[in-house]
Structure P
Amino acid sequence: MVDAPAVQADTFPKLLARNAARFRGRTAFRHKDLGIWQSWTWDQVHDIVRAMAVGLHRHGVRRGDAIAIVGGNRPLLYWSIMAAQMLRAVPVPVYADAVADELAFVLAHTEARFAVAEDQEQVDKILSVAERLPKLERMVYDEPRGLRDYDHQRLHAIATMIEEGRAALADNATARWLDDEIASGQGSDPSIILYTSGTTGTSKGVVLAAKGCIDAAADTVGFDRLDENDVVLAYLPLAWVGDHYLNYAQGMVSGFCMACPETPDTAQQDLQEIGPTFYFAPPRVFEQMLTRVWIRIEDAGAIKRHMFHYFIGVARRHGEAILTGRPVPLHGRFLYALGRVLLYEPLKNVLGFSNIRTAYTAGEAIGPDLFAFYRSLGMNLKQLYGQTEAFLYVTCQPDGEIRSDTVGPAAPNVALRIADNGEVQFKSPGMFVGYFKDEAKTAEALTPDGFVKTGDAGFIDSATGHLKIVDRAKDVGRLNDGTLFAPKYIENKLKFFPDIREAVAFGDGRGFVTVMLNIDLVAVGDWAERHNIAYASYQELAGHPQVYERLGRHVAAVNGALAEEPAMAGAQIRRFLILHKELDADDGELTRTQKVRRSFIAERYAPLLTALYDGSTAADISTEVSFEDGRKGMLSARVAIAEAEVVGAVTRDEEKAA
């Protein structure tokens with residue numbers, strides 16, 4: 001194993017000063033603005049952050065203050081985090097797409113006195129809940145467009161604040177004061193508060209200490225041999241632990257370059273232009289990319305389609321062996337080399353993967369076929385398992401030990417164990433200090449000997465030593481006959497199909513398993529167009545009989561796979577429906593990290609859930625929906641319910657007859 005780099009600095013401001021000296025002149029940040037990539041070197045970033053810190057201090061920021069950071073992946077927002085840490089204040093990132101109520105909860109809970117907002121949209125959201133934020137004193141913003149006529153008594157431009165700081169730093173006394181403030185920073189200082197996704201209820205503020213964050217990042221920087229020559233695309237949500245670890249912390253430790261996309265909508269195009277060497281994406285991103293590839297292939301000519309499928313077959317037979325250095329017959333090497341010229345490298349270039357040396361996926365299970373597809377192209381895609389409370393990494397796959405059905409052994413310097421009840425537990429260098437203002441929840445999350453309870457059920461494979469995650473421990477249940485019911489396991493199998501964007505399974509304490517499905521509008525829409533199926537909306541397409549028939553075949557295929565597993569054969573899907581709307585975080589159905597809130601959905605769609613179990617063939621539902629401009633509306637529909645093909649088991653009619 002590669003040793004972690006020697007890192008003496010125990011706070012991020014000290015790391016920034018080290019990088020400014022060590023990597024002077026080397027690019028630290030890039031950002032695409034108005035179609036043009038702009039760059040900043042480490043020494044330039046260091047100077048800007050120092051000026052910003054002084055500017056914030058002149059406006060009242062003091063040690064221990066919470067500073068909300070609201071917006072997307074922009075250099076100035078990352079630098080705001082650094083500036084807050086210089087002052088020993090505590091940055092609190094908030095999801096850019098959080099609705100006003102979610103934003104108000106975080107700012108009120110942390111008693112934030114200051115907020116850094118990306119643009120007018122974020123400023124407006126904060127102003128709309130200002131009466132619920134009595135502690136909030138000032139806001140600063142990055143993008144000035146649309147804000148000229150606002151009341152600027154408590155609203156300031158970051159650019160102006162930086163200029164004020166630069167002028168103040170011309171005084172040697174101010175510069176010495178800032179140097180002393182940075183030097184006084186301690187590794188035990190709260191470095192950041194990151195809020196959990198809230199899958200099971202209200203989000204909790206996870207307090208992380210500076211030295212723990214740096215030590216954890218140093219371990220994985222060494223593990224994956226990251227250095228100042230690497231480049232990442234910083235497109236993950238700023239408030240998510242994955243971004244703060246994979247991009248911010250690892251970037252500060254290794255000195256690599258963070259490239260910020262122009263907008264979330266241009267991230268795919270920006271990925272192609274940047275060509276990162278280190279990359280992370282959840283399985284749904286890889287699924288969406290592959291869906292777009294399949295759509296383009298289906299629309300291509302017969303010769304191109306044949307060539308694509310032929311060389312993908314070659315890659316599946318030989319790609320993994322070539323990637324890991326295992327023996328491959330000479331003719332196999334020749335065909336694979338030809339495939340690289342004609343297909344694999346051009347395809348990776350289109351996807352933006354040409355320069356990737358290491359890539360990770362996590363967050364939920366990834367389909368074996370999907371995982372094998374990318375690896376067969378020569379992409380070193382691996383899996384990790386982590387949590388906010390761990391400061392991300394709990395396990396990760398070493399090069400040469402890659403399996404689609406595991407998440408790897410314990411990460412460097414992480415202690416991992418399985419409790420008697422099957423729960424995964426860990427200790428890690430970056431593990432959290434506690435939940436903000438919630439000692440009871442903190443105590444509940446820890447064992448008497450200091451291990452963190454993950455809430456996930458899993459086991460360590462005896463043959464490989466790798467961890468396998470089964471499901472959330474609280475979600476694993478039993479059918480009435482005692483059959484094991486693991487909803488996420490079933491849902492992930494369904495989501496392996498490009499047509500199915502989301503799935504929610506039910507069955508605990510019931511007689512059989514049912515599921516609610518969301519279609520992928522792009523994939524199913526393309527299929528509908530090629531089969532001359534007319535539709536005017538998502539709701540109309542989702543309810544089309546031929547769409548039900550198509551998804552019914554997918555459900556039958558999943559049942560076939562479940563039938564081959566003795567423990568899960570009795571948990572085959574008996575009935576399903578296709579929801580009339582997409583599950584949406586703005587409606588509370590998903591978390592901001594796109595995880596299903598199963599109990600909320602069961603309550604919200606109670607009439608449909610009842611109909612799935614009482615034998616109804618359809619049910620009426622009216623659902624409140626949130627529009628992008630904040631308005632609310634009602635969406636009504638009659639949702640059909642279909643019987644699923646069950647493999648090797650009696651049907652429901654046969655059960656009734658018996």
Structure Q
Amino acid sequence: MASHVAARADTFPKLLVRNAQAYGARPSMRHKDLGIWQTWTWREVLEIVRAYAVGLSRLGLKRGETIAIVGANRPRLYWSVMAAQALGAIPVPVYADAVADELAYVIAHAEVRFAAVEDQEQVDKILSVAERLPKLEWLIYDEIRGLRDYDHGRLKSMDDVIADGRNAIAADPKVGAWIDGEIAAGKGSDPSIILYTSGTTGTSKGVVLTGERSIAAATDTVAFDGLNETDVALAYLPIAWVGDHYLNYAQGLVAGFCTACPESADTVMTDLREIGPTFYFAPPRTLEMLLTRVMIRMEDASLLKRKLFHYFIGVARRYGERILNREAVPLSGRLLYALGNVMLYGPLKNVLGFSRVRVAYTAGEAIGPDLFAFYRSIGLNLKQLYGQTEAFLYVTAQPNGAIYSDTVGPACPNVDIRIADNGEVLFRSPGMFSGYFKDAAKTAETMTPDGYVMTGDAGYFDEKTGHLKIIDRAKDVGRLNDGTLFPPKYIENKLKFFPNIREVVAYGDGRGFVAVMINIDLTAVGSWAERNNVIYASYQELAGHTLVYDMIAKNVAEVNRALAADKVTAGAQIKRFLILHKELDADDGELTRTQKVRRGFIADRYDALIAALYDGSNEADISTEVTFEDGRKGTISARVKIRDMQIETALGQAA
């Protein structure tokens with residue numbers, strides 16, 4: 001029924017009206033505030049959004065205008081999106097951790113007159129660049145703390161805007177009829193939202209998505225995974241990211257399920273356990289972090305507990321995925337696994353907050369086969385998808401019963417994929433974007449003459465499974481001087497499969513060999529240092545420690561052996577590496593807000609280290625500007641060591 005009605009509702013406000021009628025008393029949104037979970041039903045959310053939309057209209061927001069949404073996952077920010085769409089205005093979410101310059105770029109480029117923000121921090125950032133935002137008229141905030149003494153000439157609380165709308169509706173029935181008319185007048189072909197890309201390759205672009213296309217895509221995937229009004233999702237990923245807008249907002253409105261917002265970024269794991277989601281998404285980095293914490297805690301457990309843990313994890317590796325896939329398993333294996341579920345898997349999933357998860361997805365980066373297999377072996381139905389903002393996320397997804405760690409699945413329902421002659425993945429999909437905001441030339445550059453979107457990713461269909469495999473960004477795939485294929489992301493991901501390694505940047509295109517710069521994972525390596533009596537005072541000191549280099553060298557050697565086993569990659573083994581003296585940081589421009597490496601920027605910033613990797617130096621001096629949390633600038637200087645590695649032959653023997 002939900003899919004049938006959703007097909008007729010071509011905008012999200014119309015879906016909200018439908019949900020208030022169909023699921024009125026069911027929970028629509030939850031939020032943990034001051035340690036207490038608050039709940040709003042679909043009927044209550046519609047009442048709030050109608051009042052909010054009227055209040056925004058009374059401030060001057062009009063159909064077709066843009067409104068910035070800045071902050072973390074909070075109900076009133078989601079309602080800001082809904083209220084804007086109810087008026088026919090276009091929400092433009094911005095990353096909450098964006099620095100003032102990034103905020104200024106998006107707000108100015110999107111020609112924003114209104115901004116709905118979370119708190120004082122976001123107000124301060126916007127006010128600090130106010131001279132660059134002449135069109136910005138109103139800042140509407142959620143959290144009043146710290147803002148009472150500010151000049152409220154252009155500031156207004158969301159509560160006041162909503163209250164003003166409520167009063168207007170109560171005073172004149174025509175106002176309520178008017179906003180209902182505005183919702184009904186919305187066209188599915190109109191822009192529904194503008195999502196800015198992460199800016200991996202340069203300036204962020206505003207991706208324009210329409211309501212009808214977004215709803216069509218979400219309807220397909222809701223049916224694909226059997227999502228419905230009884231499901232619950234935890235919204236903890238950035239509102240400005242396409243994944244959150246699709247997985248929680250669009251699918252939530254299509255399926256009618258409840259979206260829960262955590263109290264803060266620091267309480268996500270606790271809130272995850274309390275809310276018990278049935279639908280869950282986590283990037284590989286989050287799953288790695290969770291497993292790292294589990295392994296660290298096990299190192300501190302008693303000998304008996306450690307032995308039981310490793311024994312039953314072994315049982316899970318033998319039988320877990322086969323049981324999850326409903327394959328034939330001997331009775332003895334099923335009994336052992338059932339015992340393991342009582343002793344370990346069930347309690348572990350409960351600790352992680354996964355006890356009720358029916359469907360879980362991961363995407364954004366390649367996930368290590370061991371990491372992927374671990375979660376599936378303990379009974380988590382973890383699957384992979386591939387997508388991008390221009391597709392409104394989904395291009396491929398893994399169906400139940402056909403899940404492989406080295407593929408991202410077949411094309412999603414109603415998605416058409418083809419591989420160009422140069423290996424680039426092209427697609428057409430129900431949710432594909434209508435264009436880049438104010439950039440027709442870039443839109444045309446991204447499209448083929450027959451209407452396919454060029455992803456910029458290189459991939460191919462696996463002959464055995466028919467599923468898509470993504471190799472790397474098409475433009476990043478290069479060759480060494482001898483013609484050997486050099487896929488940097490493939491090499492980087494193999495290294496990042498180790499919990500000791502957080503980030504990697506590989507070099508080799510047009511050079512004689514492959515060299516890498518590595519960030520260690522401070523949590524994992526710090527725990528190792530504590531257990532091994534390695535004393536350190538900072539990340540920089542730990543990263544430069546000889547024993548840490550020895551540990552990372554073993555990881556690099558293992559990757560080299562894996563590369564040597566494939567004739568295509570045998571020549572792309574890592575010959576030299578260094579451990580960076582600082583963590584790569586989005587505030588320093590080294591990563592995007594979605595934590596993707598900005599290769600060009602890093603190549604310029606660390607050119608002295610790259611030169612040392614290739615000129616035979618054993619160490620190099622570097623001074624790097626850093627941005628502190630309060631916005632101040634500073635400099636970190638270090639002498640970075642460089643380590644040579646042995647190259648393996650195709651037979652796995654040292655050359």
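Quick note: the coordinates plus some simple rules give every number you see, no bench work behind them. Note that the coordinates shown come from a computational prediction; the quantities given were computed from them, not determined experimentally. Cβ atoms are built from the backbone, for glycine too; each structure is taken alone.
Numbers below:
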{"read-out": "Distance in nm of label points 7 Å out along Cα→Cβ at positions 98 and 618 derived as 4.8 - corresponding label from P, Q", "value": "Q"}
{"read-out": "Comparison of P, Q by distance in nm of label points 7 Å out along Cα→Cβ at positions 490 and 642 - largest value held by", "value": "Q"}
